[in-house]
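The structures considered in this document are given below.
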Structure P
Amino acid sequence: MTNSAKRKITVAVTGLNAVDSPGPGVAVIRGIRDCEDFDVRIIGLSYESLEPGIYMEGIADKVYQIPYPAAGTETLLSRIEYIHAIEKIDVIIPNFDAELHNFIKISPLLKEFGIATFLPTNEQFESRDKVNLFKFGEKHGFLIPKDKTIYDLSELPAVAKDFGYPLVVKGKYYEATVAYTLEQAQKAFHKLNAKWGLPIIVQEFISGTEVNIAALGDGEGNTISAIPMRKLFITDKGKAWAGITLEEQSLIDLAEKFISATKWKGGFEIEIMRTQDGKPYIMEVNPRFPAWIYLTVGAGQNQPASLVKLALGEKVEPYTSYAVGKLFIRYAWDLITDVSEFQKISAFGEL
């Protein structure tokens, strides 16, 4: 496509916190910018003034702060309406679990403004929630570890006795801790409760090799893209710092089965623990792109750009191949900026 034929669009993206537990925003933006079909202006939407993606050259053309999810849908909608009046946003891509409920709720109103989204329905979003995942697995024939949702510390000993040690203690949005004793499990409960609130999910521990799948569904049960990745280096927070694409049809089949069962609309990630005998246990389904999503671009399936096209109502043909053995390695980089930049975003909520 020639430069003159490129479609001019403005895309707003959240998740600019490119730290040791990164959000997907920077990787999503890189994927969209790599697409030769767009002449794109990127609007970054940040929650904190020190999110690195705010200041990185070549990432966002303009950044606006938006209210935390706890502020509710009315406050969020009002802020987006203000930004849209200035920027004329075509598509918004939210990238955090905690914000998705609000964005799903206001998506019909955003559509009235002329802002497209490509998000799962509330029913789809709830079906893969950690508290509902085991029942979902039973219904559709997926292997899911046993779990128990608890609201009080006093419930923990009985669950631990039932599951045995080690067991996994999970926050309702993020983070998981493997506990080998009751004391460790109690400590994890307090930590996750303080950070993410109740409930806390206690899950049966499954030993094996961790594999992740990044995928994109068209909302009608069809798989546009699915790429499996094995983590090669994992941080102390459980995040992939390096990974490699795999050639495993069984994992792609699993993603296609999930999309077919849910008619999933949008991007998502399946976290799998594969046991020594080859059984794939679904540990979590994250309802948005993972932070390593740029690997799909490198492997030949640009999931972020494909999502933008779907949001704009374009027909996107499913990908049929990808490069196996493509490696990503994340790295830290000291970005130098001026305090005046930080002051602008802090004081005015724009940069």
Structure Q
Amino acid sequence: MTKYCYVHIPFCKTICSYCDFCKLLYEPNLVDRYLDALEREIDSIYQGEVLETIYIGGGTPSCLNMVQLERLFQILNKLNKSKEVEITIEGNFESTTKEKLEFYQKQGVNRLSFGMESMSEKNLEFLERSFNKEEAEKVIKEARKFGFQNINIDLMYALPKETIEDLKEDLSYLFSLEPEHISTYSLILEDHTKLALKNIQPMDEELDAKMYEEICQEMRNHSYEHYEISNFAKKGKESRHNLCYWNNEEYYGFGLGASSYIGNERKSNTKSLTQYLRKNEYREIETVGEKEKIEYEVILNLRKKEGISLEKFQEKYNRDFWKIFPCMELVNQKLLKVEENHLSIPENKWYISNEIIVQILEREKYE
């Protein structure tokens, strides 16, 4: 049964230089037509399950005006929600107003996620972000007044010319805001972004690794649990929605460019607004057999600190993990560890987790 739902709002007031997400410049008339199409998609696919999480991402959902936000939540109120549902909405500091925060609170939103990325003026200019410390502090303060006790802030690092000292200043400011959850991302120069078109070169890998180590250490110093490779949280404030991905659970994905995983199918929606408005939602459909499900299980579960539950793996697939992936050699090399019937990657090896996962998959003996 599908218990998780992602809703994509692709509109932004400006396009950031690094962004490779499915996004469009905000245009009021297009937003109205988009919301009609979104409602049509939800009505045609949603099967009425009780949802544990709803994540409204983008784009920049907070760039919608109040009338459009009211329309969006009229649509989302068709979804059945558990009593303990986690509802997250993303936003930018500069487009999140007191009025919108009050509206979110009345609509049952209980988790906010903000893209800070950096507080260095040179980095904000490089990333083409247009807010300042005063705006960030004001929004967080207002959110607290409305009772929001679960706030995530994104931090980007490994930007060209960034130093360890720059990173430390960003971390110091971030901790001063006291968010319950922090997501960190090393800058990736994706094709077709403004940075890639300018031929910007990535940071030296060694310095990138040092920055990651610095982040991990400072998070420990400030009592954040490093529960997933890129994510840190105060106790009990882990992102329940994102855990559905890393636990390889099924989920709905509605909206332009959204992905879903239901039954034996992983679907990706079109990134063409024209096609989406014409009811041609799907761009790609992948049929997932047991072998592929097991591989996804390994790839996604090993992003988490707790790793793979060998007991749950056995229950889910009626197969012995070690017979499919004879990788005890990697345990002996201390690239993997086994504790309390969980297989995981040691935290000091998370920076090279992709290489370790490849080595596991190369040993696969699925029959």
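Computed from the coordinates by the stated procedures, all read-outs in this text should not be read as laboratory data. Note that the structure is a prediction, hence the values are computed from the model and not measured. Cβ atoms are built from the backbone, for glycine too; each structure is taken alone.
Between structures P, Q, the greatest calculated value of Cα Rg over 2.2 N^0.38 Å, for residues 110-285 alone is seen in Q. A value of 21.4 for mean count of other Cβ atoms within 10 Å over residues 150-157, calculated from one of P, Q, originates in structure Q.
To which of P, Q does the computed value 20.2, 66 (Rg and Dmax of the Cα atoms in Å) belong? For Rg and Dmax of the Cα atoms in Å, the value 20.2, 66 is produced by structure P. Which one of P, Q has Rg/Rh (Cα atoms, Kirkwood Rh), for residues 54-181 alone, as calculated from the coordinates, equal to 1.00? Matching structure: Q. Kindly point out which one of P, Q the value 1.00 was derived from, the read-out being FRET efficiency 1/(1 + (r/R0)^6) of positions 78 and 254 (r between Cβ atoms, R0 = 25 Å, to 0.05). The correct label is Q. Which of P, Q yields 1.25 for Cα Rg over 2.2 N^0.38 Å, for residues 166-245 alone, as computed? So the calculation was done on Q.
Across the set P, Q, mean count of other Cβ atoms within 10 Å over residues 230-237 reaches its highest value in structure Q.
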